[in-house]
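Computed from the coordinates by the stated procedures, all read-outs in this text should not be read as laboratory data. Since we're looking at a predicted model, the values are computed, not measured. Cβ atoms are built from the backbone, for glycine too; each structure is taken alone.
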Structure P
Amino acid sequence: MLEVIDFSKKYRNNKNYSARHIHFTVDAGEVVGLVGSNGAGKSTIIKSIIGVLPYTEGTIRVGGYDVAKQPEQAKKLIGYVPDDHSVYEKLTGREYINYMGSLYGATKEQKKYVTEQLASRFEIAYAIDAQIAGYSHGMRQKICILGALVHEPKLWILDEPMVGLDHQTMALLCEYIRGYATGDRSVLFSSHNLEVVKKTCDKVVFIRKGEVANIVDLTADKEFDLNGYYTELNEVNRDA
């Protein structure tokens, strides 16, 4: 579902690469976590995948479509939850979901399912017709999640989705992520919460200083010490 092949990104007027020679895949039915310290390059990778940032070198394909050469086809397959949870504050929750659905060509049935069934599941149905400007941080996170799911994307991408969520909502989101990645649907998310990564992901891509430090298949190595390895990786990063 996702192929990142020898991807590199250098920002203008910056002599150093923010991401260099990144290579990993996300298969259909798979949940993959991007893990790394702040500034490691995770958001740069994600924003390049979704087409927000042009990249310097390499190839990114979503569902077989080249993000640089076939951006419209690739983006239609993606549902994205940003780390800043920015939304149109003057819209109500329902208006926002319907608007996002219209952008991605969602059906009336898909919009109705999200505004009724999914909103209830994420405990935001009571505020679905209230203006987003009055939403709390957690509520905005939830409405971003629903807006990203309205067209049933093949590749659901979340950038630090657990920050600011209460324990109950975190558990619900983990369960939904795990259940969503079935058939030809996949999930990619970045997170600092290693417990969430351990419980949710099939595979983990460790990013260090803009490069892939390691890729671990958790389905093959269920006893892998995620916390120990992450601590060791950060110590190496500090020493470097």
Structure Q
Amino acid sequence: MPDRECDIVAGGLMVALDMDDPGEAAGLAQEIGGKVAAFKVGSQLFCGSGPGVVRRIREAGGQVFLDLKFHDIPNTVKKAAEAVKELGISFFTVHASGGARMVAAAKEAAGEAKVLAVTLLTSLDKKNIEDIGFGGEVKEQVVRLARLARNAGADGIVCSPLEVAHLRKALDDQCLLVTPGIRPAGTSSDDQARIATPAQAVREGADYLVVGRPIVQAEDRVLAVERILEEMRGHN
């Protein structure tokens, strides 16, 4: 898929702003915004700073991936989607396990924002998944949830890099695959269980890679971004 690979090298890196300070988040967006595709704002930053932090990141020139993982009855998720799309976000997440009606409700209200469905959190390993009641292999569960969400209208799927190749075969080519759990070669896995390097994720067919701590906690954040982009370019 040469076109897909060219696209990801040009800008398929999303930076997870896993921090408390909205000023620091906006500053980082200003510092590296021209090098990355989007900034992921999750529960930590959004709950501490509110919708204003999204506006500040956008004013700094960054696109926003709002990762709040909506999971509720369809009408509640629809209303939440209506609210966040007014912030000018480019992507937001729902849990695929909320069911087809819930995903469809989010898509109906999303406007131009893309709906990304989360399958299984990358912090979960096989034992964790069995403990919460999912039987079968991890990849089987991921594919099942991904198909459900895509058929309900989701624009893309959030999955671990270990499931990307399976989803690329199971889903249509237009479905976006967004992969957290990315760790540059030689860095710590932190609390992630199902991880891969940037090169591996691109090679398997990911459209966007989400990287947080290896960039946010780096002494030189610009250099950290450039090194990850170089890994992505050298995926062959």
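Overview of values
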item: Answer label among P, Q for the case where relative contact order in percent (Cα under 8 Å, 6 or more apart), calculated from the coordinates, equals 19; result: Q
item: Which of P, Q yields 20.6 [mean count of other Cβ atoms within 10 Å over residues 15-22, calculated]; result: Q
item: Structure with the greatest value (metric mean count of other Cβ atoms within 10 Å over residues 111-118, set P, Q); result: Q
item: Which of P, Q yields -13000 [helix-only ellipticity at 222 nm (-39500 (n - 2.57) for each DSSP H run of 4 or more, over all residues; to 500), calculated]; result: Q
item: Rg and Dmax of the Cα atoms in Å from the coordinates reads 17.8, 55; which among P, Q; result: P
item: FRET efficiency 1/(1 + (r/R0)^6) of positions 23 and 79 (r between Cβ atoms, R0 = 25 Å, to 0.05) - highest-scoring structure of P, Q; result: P
item: For 1.00 (FRET efficiency 1/(1 + (r/R0)^6) of positions 63 and 151 (r between Cβ atoms, R0 = 25 Å, to 0.05), calculated) the corresponding structure among P, Q; result: P
